[in-house]
1. With distance in nm of label points 7 Å out along Cα→Cβ at positions 13 and 29 as the yardstick, tell me which of 1, 2 scores highest.
2. Can you say which of 1, 2 returns 52 when volume of the Cα convex hull per residue in Å³ is computed?
3. Here distance in nm of label points 7 Å out along Cα→Cβ at positions 5 and 21 was calculated and came to 2.8; which of the structures 1, 2 was it taken from?
4. Output the label of whichever structure in 1, 2 has the greatest value of relative contact order in percent (Cα under 8 Å, 6 or more apart).
5. If helix-only ellipticity at 222 nm (-39500 (n - 2.57) for each DSSP H run of 4 or more, over all residues; to 500) is calculated from each of 1, 2, which structure is the one that comes out at -10000?
Structure 1
Amino acid sequence: MAAVNATGVLKAVVDNPATGHVSVFATNPVHHKAWIASRPDAESNPYYLTIVLKSISIKGR
């Protein structure tokens, strides 16, 4: 969570303490909507927030 929040463009929050589930969203609501809309093309043309998140994720390294 600290790495996500340190990006300045993404925010991570625990939304279910019982399970430890964390939600990640863009700090800018306009970018968040664009990020959601980019999902169908995420593999071939990832939105910059996808690239940011993958760059700090263990699986994305």
Structure 2
Amino acid sequence: MKSSYKGVILLALILFASIVCTQYTVNMYFAQRYMEVLLLSGAAVVLFPLAWMVYSKNK
């Protein structure tokens, strides 16, 4: 089955946001800003299942 462009672009944006959240989490950890680390880690945890749902729907 052929993938739609909207689904592929949405999946790429979600995965890019996950990478950005992970990078900021590491940066904030080394800057000892632990509240931001918890928030960004939570965002990364939420983004992965969201990407999985978009992938399943687009498949």
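1. Numbers: 1: 1.3; 2: 2.9.
Checked 1, 2; max of distance in nm of label points 7 Å out along Cα→Cβ at positions 13 and 29 sits with 2.
2. Of the options listed, only 2 reproduces it.
3. Derived from 2, not from the others.
4. Structure 2 comes out on top.
5. Working: 1: -10000; 2: -30500.
It traces back to 1.
Bear in mind these aren't lab numbers, they're just calculated from the coordinates by the rules spelled out. All figures in this text were calculated on a predicted structure; none of them were measured in a lab. Cβ atoms are built from the backbone, for glycine too; each structure is taken alone.
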